[in-house]
Structure I
Amino acid sequence: MNPVTAFSSRINVRLRDRSERWRRRSDAVSPRLSGWRTPHRTRLLVRTYLGSLALGTVISVVQVFWPPVMLAWLLFTVISLASWTMLRTVINIRDVAPEEELDEYEPEVLRTWQVTAYGWLVILAMVASTFMIILGAAGPDHRPHHRTVNRLSSTATAR
């Protein structure tokens with residue numbers, strides 16, 4: 001057997017195994033949260049998840065200037081993980097379903113959301129890196145909570 005044929009057969013076995021794992025997971029998840037499987041509640045979960053991401057972004061920026069707000073990260077984590085898990089359960093983990101399990105409309109919708117999410121991720125990464133570069137160039141003395149630490153350390157060394 002040549003390497004290309006062996007590689008191709010290995011890929012086919014992997015795809016078949018992936019499809020079987022997805023079917024088992026889908027069967028296990030499908031009876032859960034049946035009351036949440038309405039369009040209105042699904043949209044509510046999407047809004048909750050996106051709101052939690054916005055909250056996490058705000059917390060990330062504010063914690064640079066006021067470190068105690070980092071405790072609010074626990075709230076962000078609980079809200080985002082709960083809404084994400086519920087959303088994936090409600091949509092019956094269709095976001096990772098094999099192509100043969102989806103109807104002709106679903107792959108197009110999934111692809112649209114993947115492209116949108118990638119675009120937002122790139123924008124967020126660029127904004128975050130610009131913010132970190134500016135903050136790093138400003139130096140630690142320009143942040144309020146570091147001034148107190150620097151004053152305390154300078155008075156300790158002066159004694």
Structure II
Amino acid sequence: MNPMMLTTLNTAEQRYLEQSEQQQLWQSFQGMTSRLAVYEQLRTQEAQIFRPVARQIPASDQTPVMAALCDWVGALRGAALAMVLDDPELFNQRVGQWLQARPASPLHPTLGQLLQAQLKTVLGAQGWPLLAPFWEQAHRCLCNPRVAEARR
């Protein structure tokens with residue numbers, strides 16, 4: 001959960017919230033509603049997001065393509081969950097470490113670019129900005145493992 005939201009809820013256990021704290025909480029809840037809508041869109045359209053990207057990668061051996069796509073599926077699901085909770089640290093702790101432990105693939109950058117273009121199209125101007133910061137974390141982990149490691 002978003003650390004600010006968690007702190008506010010913990011405060012509410014001790015005393016009634018001030019008006020400004022209530023306002024922050026309402027804003028967080030309203031933001032979560034928007035993020036949940038994007039999450040639902042990702043969940044229901046996952047195959048439609050990945051299928052056109054997979055078709056663009058020519059390969060005689062599908063094994064490396066499938067392995068790289070599976071990495072990106074995990075990255076997208078982790079990014080989506082971190083987006084819902086608005087918690088970049090959740091991504092780093094749970095998904096980022098897993099992604100960095102994955103074997104590097106020369107397909108990761110290409111797939112990442114193609115998927116990003118597809119996500120921008122599917123999510124549109126309202127949904128993409130909510131996912132983008134978390135997608136960028138995933139992209140750093142899979143495409144620039146040394147950069148992501150240095151940021152820890």
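Here, each number is a calculation from the coordinates, and none is a lab measurement. Predicted model only: the values in this text are computed from it and were never measured. Cβ atoms are built from the backbone, for glycine too; each structure is taken alone.
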One of I, II was used to compute log10 I(q)/I(0) by the Debye sum over Cα atoms at q = 0.11, 0.16 Å⁻¹, and the result was -0.48, -0.87. Which label is that? II
Going by mean count of other Cβ atoms within 10 Å over residues 79-86, which of structures I, II comes out largest? II
Can you say which of I, II returns 3.5 when distance in nm of label points 7 Å out along Cα→Cβ at positions 55 and 103 is computed? I
